[in-house]
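Structures follow.
Each value in this text was obtained by applying a stated rule to the coordinates, not by laboratory testing. The structure displayed is predicted, hence computed values, not measured ones. Cβ atoms are built from the backbone, for glycine too; each structure is taken alone.
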Structure I
Amino acid sequence: MHDNLIVLAGGASSRMKKQTVVENLSEKEITEANERSKGLIGVGPNGRPLLDYLLLNAKRAGYKNIYIIIGEQGDLFKDFYGSKDRDNDFNGLNISFAVQYIPKERVKPFGTADALFQAVEQYPELNTQYYSVCNSDNLYSSEALFALRMTKSPHAFISYDRDAMLFPSERISRFAVARLDEKNQLLDIIEKPEPTVLDSFKDASGKIRVSMNAFKFKGETLYPYLKHCPVHPERDEKELPTVLLNLVQDLPGMALGIPFSEHVPDLTAKEDIVEVKAYLLEYFPVLDWNN
């Protein structure tokens with residue numbers, strides 16, 4: 001059991017900012033999509049951002065300390081969640097901010113593994129603790145977050161049933177696919193697999209499992225793998241699935257894939273805004289921080 005959740009919110013949001021024609025979006029929503037980090041787009045019935053709902057589920061799952069990794073221009077997060085760099089009280093959650101700085105030779109952030117590495121460098125106490133990590137633009141259920149918090153495995157991730165995802169097949173094909181053994185221990189993880197190899201990734205129940213970047217880590221063990229994460233040769237980024245895979249290759253049986261079968265609302269592109277708004281209106285008509 002642990003109380004720390006690190007939220008990845010320092011990305012460039014390139015796909016969201018891509019110019020496209022989308023029906024049923026207001027000028028305000030289009031402007032927010034073009035200018036804000038995805039998690040701060042006002043998709044809730046009350047105009048509040050998606051990140052509110054993720055934080056609500058995190059609180060329901062028992063997390064207390066939230067570390068939001070923001071970009072160098074991420075001051076808007078502080079308008080929503082607290083003006084101090086550390087220890088802001090937001091509806092009973094203790095919220096701190098880490099900054100993912102962009103190397104001088106780059107124009108975009110260096111990926112999720114780099115984001116987490118910079119965060120634990122800024123908050124070194126995390127390297128002596130357990131913590132969970134997730135995206136800011138996905139709405140993970142409180143049950144999934146609770147499972148990460150409570151698992152006894154030193155490292156874990158939520159392994160989602162690919163067939164339960166309510167996304168177009170083209171998008172699902174971009175998700176990282178995990179190969180697990182009969183005890184759901186991670187053996188391999190691969191981005192954008194060829195359709196011809198998918199059958200070899202089925203788990204013991206016959207399901208193909210995908211990662212949505214919801215992890216639990218033991219800080220002390222993970223740190224050297226974060227520090228020495230190689231750059232992906234095609235995407236030119238340092239990625240958390242690579243870190244996890246390198247760890248289990250050295251330490252087999254140390255990363256559990258926790259099976260879940262549910263949809264995860266995702267705010268990647270402007271086309272997602274209408275669907276996420278409808279989901280929140282149905283399942284979260286009121287933001288109740290006391291329940």
Structure II
Amino acid sequence: MPTITVRVPAKVNVQLVVGGVRPDGYHDLANVFCAVSLYDEVSVTPADALRLTVSGAQAHQVPVDDTNLAARAARLLAARHGLEPRVHLHIAKDIPVAGGMAGGSADGAAALVACDALWGTGTSRQELLGLAADLGSDVPFPLLGGVALGRGRGEVLEPLPAGETLHWVFAMADGGLSTPEVFRACDELRRRGGQGWTVADRPEPEPDPEVLDAVRRGDPVALGALLGEANDLQAAALSLRPALAATLHTGTEAGALGALVSGSGPTCAFLAKDTEAANDIAEALLASGNCQSVRVAHGPVPGAAVIT
């Protein structure tokens with residue numbers, strides 16, 4: 001029977017500006033995403049009923065019920081076109097699980113593309129992006145890839161120009177961080193600091209023009225110098241997981257041009273001058289014992305695409 005396989009990238013948050021908490025509990029964001037060369041592959045095959053399987057070193061950490069975004073994506077697309085979701089989805093997992101790199105969201109995006117190809121439903125890219133936004137704030141970006149600015153909850157995307165390839169090192173912590181918990185901690189730190197923490201107290205979030213310019217030029221030195229202040233959630237993540245500070249310090253001492261907690265964490269991202277420097281930083285991080293695992297990647301890379 002026919003099998004469609006889609007490869008989909010992870011992301012790093014080059015900048016994350018968080019607005020005040022809204023009455024609905026969400027926050028407006030200015031989120032500069034960059035797709036990087038760590039990939040999951042989602043394969044779909046016709047079946048009698050929806051079934052989900054997962055392979056990879058962290059497969060045991062991935063749910064295989066209807067909480068999985070790939071399964072939800074298949075059901076959502078099928079419902080949109082009046083079909084039954086009779087499909088076997090298989091996720092070959094390589095994006096770190098619970099690492100703040102949107103691996104689960106990437107799988108949801110890949111499932112939309114794969115099922116659309118398998119079923120021949122011809123869903124437009126704009127409609128796929130809308131379905132992805134219904135699934136979650138981070139699901140639309142893996143469809144686009146490259147570099148993009150996310151507004152709203154992060155789901156309203158504006159593609160951005162990008163220059164030369166940037167080289168990244170990612171240090172994964174032992175265990176995840178709850179994204180809602182990190183946002184609550186951010187609100188609490190702002191409240192305690194008298195900075196204003198509601199949407200009425202804070203300006204609309206906007207990206208730093210210097211960050212956008214550095215990404216556009218592909219200038220790792222300029223971008224690295226800005227990363228320390230680029231993530232509004234970093235202080236909250238560090239308050240919940242203080243050990244991340246040691247990881248950030250280790251990578252910086254090893255030669256990283258800049259470092260930050262990616263998104264809500266707990267993955268720490270380090271920008272390197274080139275491939276050789278990235279490998280040196282990765283070796284130092286592994287030797288430190290401050291992180292569970294380390295991955296080297298580059299970006300930006302394209303979004304979800306059919307490979308078979």
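Which one of I, II has helix-only ellipticity at 222 nm (-39500 (n - 2.57) for each DSSP H run of 4 or more, over all residues; to 500), as calculated from the coordinates, equal to -10500? Structure of origin is II. Name the one structure among I, II that log10 I(q)/I(0) by the Debye sum over Cα atoms at q = 0.06, 0.11, 0.14, 0.16 Å⁻¹ of -0.17, -0.62, -1.06, -1.44 was derived from. The structure behind it is I. Can you spot which of I, II the value 0.60 was calculated from, given it is FRET efficiency 1/(1 + (r/R0)^6) of positions 6 and 158 (r between Cβ atoms, R0 = 25 Å, to 0.05)? Traced to structure II.
Out of I, II, which has the highest value for Cα Rg over 2.2 N^0.38 Å, for residues 174-229 alone?
By Cα Rg over 2.2 N^0.38 Å, for residues 174-229 alone, the leading structure of I, II is II.
Structures compared: I, II; top value of volume of the Cα convex hull per residue in Å³, for residues 14-149 alone, i.e. the largest, recorded for I.
Look at distance in nm of label points 7 Å out along Cα→Cβ at positions 62 and 206 for each of I, II: the largest one is in II.
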